Structure I
Amino acid sequence: MSIRQRISGIWLISMSLLALFAFTCYFVAQMWLSILRTAYITLVILQVTALTVYLWGPEKLKHRWQRILYRLLYASSFFVIPAFLFIFMGLVSQYHVRIPDSIPAKSMAVKEILPMENRTTVYDTGTVYILFPEYSDVGLVCETRPSKSDESVTWCSGAAFQHDISLGFSHGNIDGDHAVDGVLYESPYNKDSFAAFTFADGRFSFEFDDPSGAVREAAEKGGSGFMQFGLIRNGESVMGISRPRVRCYRTLVELNGHLCIIDSVRMIQFDAFMEELQRLGVTNALYMDMGAGWNYSWYRNAAEKVVTLFGLPVPWSHNWVVFRKQP
């Protein structure tokens, strides 16, 4: 056996094992997208087939089409490394970064957890981060991802669910009625368990009884709004769906009369996350999807530096809630 043949064998064995490992990472990362599952299963099948042909002996292939097919199978191995890096980034993105400049709040009285003037404030209870972005306006941005170079943006994260995975953007693909700077977009995918968050005339609001009406009213006033699952209403849990996975969770919240975002510090059970929200005395809260890729988020800290919390922007994520301050 020549050196070239040995190197080819080592390469195919390595890529087959890496493809299997990438498929395992897909499950661990909980990126439940059928297109990804199909892609990684296909990649594993191609690599195992190429390795099997190699072990059997490519020189035994009699027909030209068989040799061409083997070369194509071999060439597919060069997609394994980028595919693994993508899914590995998805796995890593499930873990919340530490926020070293957060204020320790484990023993702090809940009534003292308040925003500070002219700065984004972050508290750490040990279980959750409570982020009060500095803002004068809160809006929904669709299609074009907000830029970190826009110094007026103090917070950016995913907002509403999208009904189908699509690289192209359509307002009709967003679950729930929504409004963007005074323009109303009605959705065919409203759910009974949805509540609405709106911001108009300088005020935020959570609406549980008539979310469509609240979004429509916000649009009429030139504001923005969107729908998500309701978590807490007037201090009481109204979450009617199960979230059995251990992961980082996020919610858009009214706490002590102020608007904020609450993230789990690390991966926890959803029940534990809800218990912490109720311990804090959260008044109203909407669920914010935190699946891998959908958890893309960042904020601008007190030193005007962008802090990236989850940095994997997937190309099929198309709407974000944005806090802005006066320039």
Structure II
Amino acid sequence: MRILITGGAGFIGSHLCDFLLARGHFVICMDNLCTGAIRNVEHLAGHDRFTFIKQDVTEYLFIGGDIDWILHFASPASPMDYLRLPIQTLKVGSLGTHKALGLAKEKGAGFLLASTSEVYGDPLVHPQSEEYWGNVSPIGPRGVYDEAKRFAEALTMAYHRSHGIDVRIARIFNTFGPHMRKDDGRAVPTFIQQALEGEDVTVFGDGQQTRSFCYIDDLVDGICRLMQAPVNGPVNLGNPEEMTVLEMAELIIGLAKSESAVVHRPLPVDDPRGRRPDITKARSILGWKPRTSVRVGIERTIDWFRTEVVPSSKEQSEETQSKSLRQ
């Protein structure tokens, strides 16, 4: 198949590029590099079935030739990013989704939307099933992301009902693994970077808020199963094994063999108190469940950060110090 991945140089998108190319497909990676990184896909340069297009998906989209699937992953996806880029986040969820769906209609392509567990907001129902409508503050600081994704889901279903487009909606819960940016503000990369560099590990609030962490390989498997499944409504993809943020911080410190201490910072506005997916639908329709334990996934991610991220951080720090001495 020939597949367009918007946001293809981002964390999840870049893993999808690798996965689909390895299975013989042609991949067009589109990214404006607002939060994605070319380093995530630079190893694919010269691949005869890979094309990279630097473009903002909110602008006019033209792709020559046939397209079988559009995987719409373009969006800032961490609190630090969408709080820094609130208008861009709203635009990519609305205008970007509209442009991508329009292209799917033109090409007769299938369309998969990367939605998020954030559509549930600070949930009043636990665990969260696809039938729960959520508890979201539309005017709070996180609303720019939550409501952008809720609108994107509504628009996706409108195109399905009005134009017959074959759509999928993946509600993605907390995912982690290689290719995450150390400075994106999410818990796992932040804790790993701090632990490896011997800094204090910063936990918001008392750390008793819960998340359900899923390793990237399992998520990618779930997304590709979802593409092949006859289900147009949303499907939760995440790990139902819940843990507190403080437990994750302590796990990372231990696995990194770090002497870092945990310090607490004020809880951000509208920070969800709990996250746990009900994956009954994914189990029954996709035959999917996470297979990588959180511990194994964290070990792999720490190894990647130790090799790919922390050395470059130290080099940049040394270069900065050297320049300071020369001045």
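No value in this document is a laboratory result; all are computed from the given coordinates. Source: prediction; values computed, not measured. Cβ atoms are built from the backbone, for glycine too; each structure is taken alone.
Comparing Kirkwood radius over Cα pairs in Å, for residues 76-131 alone across structures I, II, the highest figure comes from I.
Out of I, II, which structure matches 17.1 when mean count of other Cβ atoms within 10 Å over residues 196-203 is calculated? Show your work: numbers first, answer last.
Details: I: 20.0; II: 17.1.
That value comes from structure II.
Here mean count of other Cβ atoms within 10 Å over residues 228-235 is compared for structures I, II. The highest value is that of I.
Here percent of Cα pairs over 23 Å apart was derived from just one of the structures I, II, and that gives 58; the source is II.
Tell me which of I, II gives 16 when you compute relative contact order in percent (Cα under 8 Å, 6 or more apart). Let's see the in-between values first.
On the way: I: 21; II: 16.
Derived from the structure labelled II.
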